[in-house]
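Listed after this line are the structures, all set down as structure tokens.
Read-outs: derived from the displayed coordinates by stated rules, not from any lab. Owing to the predicted nature of the structure, the values given are computational and were not obtained by experimental measurement. Cβ atoms are built from the backbone, for glycine too; each structure is taken alone.
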Structure P
Amino acid sequence: MITLLYAGLCTLLVLFLAGRVIARRFSHKIGLGDGGDHEMAKRVRTHANAVEYLPLALLLLGGMELNGYPNSVIHGFGITLFISRLLHAWGLSRSSSASPGRFAGTGLTWC
């Protein structure tokens, strides 16, 4: 059941990031892709990156829970995952080049 907490938090993050993409599409009338809009490209990649990494990480977290890892370990990995994805999204949203948020978010996700 612990994994569901982190899956729920991560789902809220993905929905928030999707909402940012949708808002930009409506406000700039971009139907498909990024329409050559640099800000749109960042928003699309920020959302896509979360969608690419979260499913596998959550499956692994669920596997740890099913295999009887201590709750504190599962919570440790779960909160690290969520914070890492927040940091990555924040960093990529602010700059498409290297940034402390992206660096920390990527590093923590890989942990």
Structure Q
Amino acid sequence: MIRKGDLEFGDIVLVSCDPSIGHEFKGKRPVVVIQSDEQLKRSNLVTIVPLTSNTGNTISDDIVVVTDSDNNLRTDSVAKVYHITSFDYSRFDKKIGKINANVSDAIKSYLKKHFDL
């Protein structure tokens, strides 16, 4: 079980998204932690973007995450960066890897765009 203080920005973690409704992601899936390390120490919620293995259905802001030995993904995936959400620590199962610097920079760049910073 993941606890407060166990996560950092860029970690890839398995999360249970259920129950979910409508267009929300469903089931257990990998997500990328996008919350700052400082905020992770303070909050009981973790802000994430989900990953999907459906690389054939991307939109302009999606970020492709190519499988490597650091992220430990089973297949190339897509970070759905516009789908920002927060979950309680109780939904987090286990840490599986970490995104690389290029993906981290792309996510940070998107967040500036998303929030008009």
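Determine which structure produced the value 31 for relative contact order in percent (Cα under 8 Å, 6 or more apart), calculated from the coordinates; the candidates are P, Q. Comparing all candidates, it corresponds to Q.
Looking at mean count of other Cβ atoms within 10 Å over residues 56-63, point out which structure of P, Q has the largest value.
Details: P: 15.1; Q: 12.2.
Largest calculated value belongs to P.
One of P, Q was used to compute helix-only ellipticity at 222 nm (-39500 (n - 2.57) for each DSSP H run of 4 or more, over all residues; to 500), and the result was -5000. Which label is that? The read-out was computed on structure Q. Where does the value 4, 17, 22, 17, 12, 10, 7, 6, 4, 1 come from, among P, Q, when P(r) over Cα pairs in 5 Å bins from 0, in percent, for residues 32-87 alone is the thing being computed? Only one of P, Q returns 4, 17, 22, 17, 12, 10, 7, 6, 4, 1 for P(r) over Cα pairs in 5 Å bins from 0, in percent, for residues 32-87 alone, namely P. Among P, Q, considering only FRET efficiency 1/(1 + (r/R0)^6) of positions 24 and 64 (r between Cβ atoms, R0 = 30 Å, to 0.05), which has the greatest calculated value? Ranking P, Q on FRET efficiency 1/(1 + (r/R0)^6) of positions 24 and 64 (r between Cβ atoms, R0 = 30 Å, to 0.05), first place is Q.
I have -0.21, -1.14 for log10 I(q)/I(0) by the Debye sum over Cα atoms at q = 0.09, 0.20 Å⁻¹, calculated from one of the structures P, Q. Which structure is it?
On the way: P: -0.26, -0.98; Q: -0.21, -1.14.
Attributed to the structure labelled Q.
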